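Each structure below is given as structure tokens.
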Structure P
Amino acid sequence: MAFPKGFLWGGATAANQYEGGYNEGGRGLAISDMISAGSHTEPRKIYYRTKEGEIESTTLGSSLPEGAVGIIKDDVYYPSHQATDFYHHYKEDIALFAEMGFKCYRLSISWTRIFPNGDDETPNEEGLKFYDDVFDECLKYGIEPLVTILHFDMPQHLADAYGGWANRKLIDLFVRYSETLYRRYQNKVKYWITVNEINVLGGYWTLGTTNKTANTTKIEGSVTPNSFKPEEAASKYQAIHHLMIASSLSNKVGHDINPDFKIGCMLALSGIYPKTCQPEDVFGAYDFRRRALLFADVMMRGYYPAYAKGIYEEYGFELKMEPGDEAILKQYPSEFLAFSYYRTTAFDHTAEVTVTTGGQQASSNPYLPETPWGWPIDPKGLRYVLNELYDRYQKPLWIVENGMGNIDVVEEDGSINDDYRIDYMAKHIAEMKIAVEKDGVDLIGYTPWGCIDLVSAGTGEMKKRYGFIYVDMDDQGNGSLKRSKKRSFDWYKKVIASNGEDLSF
């Protein structure tokens, strides 16, 4: 048997894409509540009021001008407000997860459901009670919760009033939020992730508002790609440093409260190949990858790698550390590395590169098929990445996101025959199995993304579906919210029951 007894099969969701109930139960406004719907071709938008009182907008991935505040417009659809309504359907949904045989369920907690503004003196009891009920429902079925503390869901007040994570004051606020969760749920939750996909955070998700007075001039002639826009790079790298300090201190607090906690970090780590064997492509791919791994290196090893200095110099940026920061990172590293894997990409030193919610993107790969959203399908790449990460860190790994976004069709008889999803997952699990059995990778579990249909983080769509469970809702939030099993539901149930041995369909 390739997968050990106790391997944690399950699924993953995030509050801002799934939970809904945005103005219920004492919950405050989060930055996700300010982000409009979009599409594959139309970016999601954030509307804001400038300090002069003008109403303007920017796209997801950008930060707001200094002094601006995010607003909700009456004539704009905001997918997170209802999402697919776990808030009112959690018992029904968890029962469906249990029917599939889930051993684990990855979910995130909405910070504003616990501290509505982020800096409140006392937590919101109604919000704490909601997650008590969710965890009790999971444990009733023997499902281990895996909790992400921060998943693209900072309180709006912290973005607008503090400028987001560029402000060190958020470190203490996050640690207090973490401590509240650890103490409240110490007997219900064992597995924790501090921050989701920390390497792709940017813009309003991380900063809220920012000034652009920092020196961020890019050195000309560099052949390596930049993960961030030069004019915002300094603020973003500084913000992520503060996030990593907060994560390390959260690790400390969690283990002080319950030494049996398992607390990890999480990154988007889809794979990178060179487009050709031209040296500029080979080293360019290597360097592009290091930029994704930089924050994993810090959080897993406990110190900044030597190559970080060269990256920062490209922007004329000098990292500001407070006394004790290096010691905090060194003393309280993450215990395991959780990561998302959806695809690989090919690095071409002459082409543009981007960083998205799925990880780094460069050029297309002519050897791989693609999803309708243009994401290459590369099962063997998962084995490659598992080996790459385990060789690098020698700590347990956890695949906490993997899946295929596609358009599902409901047939006249109500069936949803998503064989394309089954094929995708069967091939990825087969490569995962080889990595565990032959390569010796220490893998804790597998929680594919969007085990039930939810809103796409990148595009704000519903038609880009990942789930084993269909939710009747369209891109504008219309629908009954009825839950229906797709063909993949019974297939994944069989996979879990066989501990990954039976992948047939």
Structure Q
Amino acid sequence: MDLEALAWQIFLLTGPAENILSVTHCMTRLRLVLQHKDAAMITSLGKLPGVLGVHDAGEELQIILGPGRVDKVTSAYEALAAKKGSAPAASPEQSGNHIEAERSMPASQTPVIGDGKALHEKIRARNATPIKLLFKRIASIFIPLIPAFIACGLISGLLNVAGKTDPALTQTSLYQLLAIAGNTVFWGMNLFVGYNAAKEFGGTPIIGGILGALISHPALASVQLGSEALVPGRGGVIAVLLVAALQAVLEKCLRRIIPDMFSLFLTPLFTFLLAETAAICILQPLGGLISDTIGSAATSAIGSGGAITGFILGGAWLPMVMLGIHQTFTPIHAELLSRYGVTILLPVLAMAGGGQVGASLAVYCRTRNHLLKKTIASALPVGIMGVGEPLIYGVTLPLGKPFLGACIGGAFGGAVQASFMVGAATLGISGLPLAAATDQIPIYLLGLVTAYISGFAATWLLGFDDPPEEDRTPDTANE
């Protein structure tokens, strides 16, 4: 289906525009906050060609479209949703009773896109714990950086392979320039994190960016406080997050105190000076302590626990995703990348996707349901490439036992990765493409194959209730 046409079909089911409070997207999902939604809408959305799956996450309705496509569909959908007062020409049977309910609402009580921020915040507060919201906010700081991590991580990974294949290449200018390119995201990470964190916490983004630059500045090494020289970049992204949060608080306070006629000059000056002082004297050492603790805990857990730690993490990852607590790992990945250049957690956790592939293959081999076979056949390629939502929500989770089989596959694959402490120089990708960004490609591939085989075997042995042909809805059809 043409992506603009797909956006229109989604709008027909979720509109009118007055029903849409918020439109956002991540790497694979169109995320909607709606005034009204119902089971009929969700079922109809799942049947649209091009929709890989639909997940009702409480506050959000998440429509799984896949990487690349989600950006274009979201852009087209936002253009439709921005037309206030528009009502899709869809019958109640097509789009559910929510449309009729919206049309009957008085105009003064009908929220419109762009005006539903307060209600959205109330929904979030009702459906999420403070801890979940905190980690979700922190994760959103790093999400815009994922394309940079992918680009630089793949460059570094491929250079690593080329350098081991032919050591003479490392002396060439091209290799050295590409090595610099692969390291760029780490060189500028504190600036990017500071900018995004200040924006997320409600401060001026560019001040957050220069504070991140300040605590990374090489000249700090020439300055001594007491008997100790300052350490550029100490505390990594943890220190930057702390400084940006303080900056936002200081800035808001100063804007209330400083007269408007002087605010343009004095607010940024005093915000920077006060935050700078706190950063150098308190927050950078505190961030260093937290950073050291995170780095030591992660490396020690995998280094000493080995296969057992990998087995537990790989097996628990899918349930953590379902519970929404997987976002806690995003800043940990970023900190490990900042400190060591690789994260040893990502290859372990990525094995959960391998378990999904193996479990889905077992279902494909055993089921007699033609529509289920078709769903799996359409979702497997993207699953192998690291996009697991279609297999989770369209195959393993609805069937129950195959989801457990996928967790078992992820556990065995994670055990292999942890045993050899495989590291990845990126985040945001998984599956087969992640191999190019790892420092031990053959071992990573061995772990991935182990996850495939284990997930397949576990699901085959556990079995499942094969759905009758007429009961199986094509909620992830992608033809």
Structure R
Amino acid sequence: MLFQAALCVILLVLMWWWRNRKFIQQYRKLGCTYTALPILGHAHMFIGNREAIMNTFIKFGEEAISRGGVAPLWLVNEYHLCIADALDCEAVLKNYFSKDKLLRMIRLLTGDSFIFAPVEIWKPRRRLMAPLFSVRSTNSFLGVFTRQSTRLAEQLQAAANQGPVALWPFVNAFTLDTACETVLGVELNSQLDNNNPLLVAVDRLVELAGDGLTKFWYQIDFIMKNHPSYRSFMTEQAIIQQFIDESIKEKEEKSHTIAMNPNTKEFFSLEDESRPVSLLEKLIQSVSAAGARAEALGLLLAAAGSAAAALAFTLLMLARHPAVQDKLYQELREVFGEDSARPVTLVDLQRLKYLEAVVRETLRLFPPAANIVREAHRDLTLPSGVEVLKGTNLILSIWGVQRNPKYWGPDAHEFRPERFLEGPLEHQSAFLAFSSGPRGCPGAQYASMVTKTAAATLLRRYRVRPLQHGPLRLLFSVTLKEIDNFTVSLQSRI
């Protein structure tokens, strides 16, 4: 019996070796500093809390840089290439559109939203979705951005001059309110109610998805669906989906009323610029109810998450770099004059060049998504000369690319916004905070405008001061986070 068991193990190992022989050969050729264990590969390095896992991703990004831009790794029986070279990443993003199976928890979260959907769903929807985030469409939301930013500034007033304040709960509620109004056309008002059911459900769901992304055993269907976290995940998701379904029903009923009574005072068209038209209102005219639900859910979470991370890290970096904050405040004074409470306008945003540089530099050092994943459906030779073999799983280290000295110089790890005022980048693909290529994030302009509007509103009212100066401790999640919830102190300027 023991002999038979041993024989089975040997046969399984031989079968695995034979199936992966081309990957094993490349792995040995490329080399890796970190030891791959039998069966587990490097998966043991991804065991631990989310801070430890983020540090592991950083290690592999640095490993890729040290080896010319590409480093191999194994996760159980799956072979991966970690890429931290801008030109190699550009080639991958132009040639591969299928997102790696590691994102199964996010797909479970967003359903068939085109952001994370398989290629067969994404392709027919990309042309439909792109116009939703056009410059014109995004600009129409500025009134929402300014109103919600003013509310955020007011909510922070009680915390000013009072010692430490964790910015994340405030920023998170602000971006969710903003996303609900622009994506769903619904005023959530979670900034006024920290116990809002949708806010609580979204927070819990994102945390559970973050856990799912970092536990490789969740890739096994049977284990995942029988884990207590999965049941909690589905409970919170149901709350969010019900909220979206009610929003869809309300919009459909309103559209029906308008169709039956075209002369009603409620009548409006999608070309009417007197009011911002939510993305959901546009969606329900183009896709099925199920499709609108999936896209609304994906857009809601993506818009809220990326904007929250961008704004929170921007404020934290300004707190840690007072000279940069003073220079930015001087620009704000020049643009807004003495009127610190005036709403931000499109003309203001166009004039705030240094603020733009500050936000871009923050996104360079702390991209909302530290990694992008792809699956290789065919062989491809990268500009670096490394061959991507069919069946390889690709981890594009945005963290690594945007800190690669090859593209950013010897001060690549330093916070220096001026680098974005020194002329165009030599390689545009060196900045991938919102990805690039056909599956690049369509909401980059949206997230940037939300961040700049809120920052311009807050920094005219408050000076942000740091509570510590050591290295930031980061958490790997759906979007990058700081372990202390971006805790700073606020000093009133007025």
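Read the figures in this text as sums done on the coordinates, not as results from a lab. Predicted model only: the values in this text are computed from it and were never measured. Cβ atoms are built from the backbone, for glycine too; each structure is taken alone.
From P, Q, R, which structure was Rg/Rh (Cα atoms, Kirkwood Rh), for residues 315-426 alone = 1.02 calculated on? The value was obtained from structure Q.
Given a value of 0.4 for distance in nm of label points 7 Å out along Cα→Cβ at positions 203 and 283, calculated from one of P, Q, R, which structure does it belong to? Only structure Q yields this read-out. With Cα extents along the principal axes in Å coming out at 77, 62, 40, pick the structure among P, Q, R it was computed from. Only structure Q yields this read-out. Figure out for me which of the structures P, Q, R the number -16500 belongs to, where helix-only ellipticity at 222 nm (-39500 (n - 2.57) for each DSSP H run of 4 or more, over all residues; to 500) was derived from the coordinates. Derived from the structure labelled R.
Here distance in nm of label points 7 Å out along Cα→Cβ at positions 235 and 339 is compared for structures P, Q, R. The highest value is that of R.
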